[in-house]
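Down below are the structures I want you to see.
Every number here is computed from the coordinates shown, using simple stated rules; none is lab data. Predicted model, so just to flag it, every value in this text is computed and none were measured. Cβ atoms are built from the backbone, for glycine too; each structure is taken alone.
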Structure I
Amino acid sequence: MSRPEILLERLERVGAALRDSGHALALIGLGSVGLERERLDAHSDLDFFAIVEPGHKARYIDRLDWLAQAHPLAWHFRNTVDGHKALMADGVFCEFAVFEPRELEVIPFAPGRVVWRREGVDEAIAQPRRPVPDARLPDETWIVGEALGNLFVGLQRWLRGERLVAARLVQVHALDRLIELDALRHAPQADSAADPFNRERRIERRQPSMLEDLPEVMAGYARTPQAALAVLDALARRGAQLDAAMTARIRALAAQALTAPSGSPAASPGTPAR
């Protein structure tokens, strides 16, 4: 069987194991093993919810014999109060949560697919009652202002010697804002669904207009000043209304960072430490 076929068949086995476990109600497949099976490939995981009878949630979280019945486990880790990440012995990776029916009323999740359900359980159990996070993009003024603030503070942190937090402010937070502005300028590709919980998922397909910029705006831990200038230029190319005074200050900080001796934090003139 192909890897996608193995994954779908494995999920069916998980459903059968839940059926035989005595207190399970349903198995909901999510993501690429749910309603987005056109995305299923050799690198997909098994994402699912196991729905169990009231009062039995702890048993299904504390003892994973039901999951091992589908296939032996090589490793597992309880990553939330509701579930685990697990690796099966043949390399199939699982991320799952266990819920009782009443909990589904308050949990936001993308619509899923019922893989198995006990007789009498409503098919609509795979449909969320609470909406997923709002997928609408923020206001452009906020996007650009937040990006400039991230670049400024990130370069200040760099000059102080806080290189990791600087890299995150510039190459994560400011980059997130660039991604949002790019999405405003270029309609994302319709053939690649957005992840409401993680906007950068599948960005290479959804926003190919970002591809040329990504190597420069994510230049790495040692190249945050260069990345900051690249983000600033990428914002400008997309028509962002950049405040002249703030832009000049960011460029001055980047120039100072680029000329400072390697590994030696340089104080930013006129700016008190915080």
Structure II
Amino acid sequence: MKKIVSQDNKIFKMCLQLENRKHRDKLGKYIIEGPNLIEEALKNNVVPDFLIIDESSLQSLEIIELCKKYTIEIGKPDQDRILVFEEKLFHKLAQTENSQGILGIVDKFTFTVGEFFGYPKEGSGNILVLDRLQDPGNVGTIIRTADAAGYNGIMVLKGTVDIFSPKVVRACTGSLFRMPILFIDTPNHALEILKRYDKRVISTGFETQKYYYQVDLKKNIGLVIGNEGNGICQEFKEQSDEIIKIPMTGLIESLNASVAAAILMYEAMRH
């Protein structure tokens, strides 16, 4: 293991840059934090470029075991890729208030359209479409729920919060390593792709009399979840095969986006 004590270290500088979306996009990397996320990454064949350990956590048995697994995974001595940061340096990088003492730098993954629809993932054949959602906690929870509900992938429209931001990554709790993600610039392009692959486009909205349980959501759909404040965009309103809503009583006008998405996605699990 190599000890780092200087702020001039190039890996330290890169980690600082990765706190910013512009640099995550430019470098094609992002940070994961904590033993659980790093363990999930390794389980899913996502091998960090580097492990960065807080000097004060060096005696943690969990971290020692994780470093052994990582060394086996990379198949080479660890001195260049497992770095011990002086405590004050590490805490400038930690993304949580009570850090567990270990970070990993991993590559962002990208899929082409063909790879996305050909990815060998068992499930419903359903695709989730995120239409400009802004809350990181919502987006992370939705990705995690899509994984649990057997969805086959997630299309992320331009204008959606960065799914590689620290809050989204933490809320995903590892599902980000398993779910194919396809980034799309425009709603019309998303609609064209979904139709090309024979997905029925189902959007959520209030401009309908049809409740979600009146529509088959079990397989081969593209389920669109809209922006927390404005809902789905006009293109989806006009070109969806169905627009559905969730019944509500009393004075409640809408549900949290992640709650609504969970209700709808779990219809795929109904037998």
Distance in nm of label points 7 Å out along Cα→Cβ at positions 137 and 153, calculated, reads 3.1; among I, II the input was structure II
Matching 63, 40, 34 (Cα extents along the principal axes in Å, computed) against labels I, II points to structure II
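Taking 19 as the value of relative contact order in percent (Cα under 8 Å, 6 or more apart) derived from one of the structures shown (I, II), identify that structure.
The read-out was computed on structure II.
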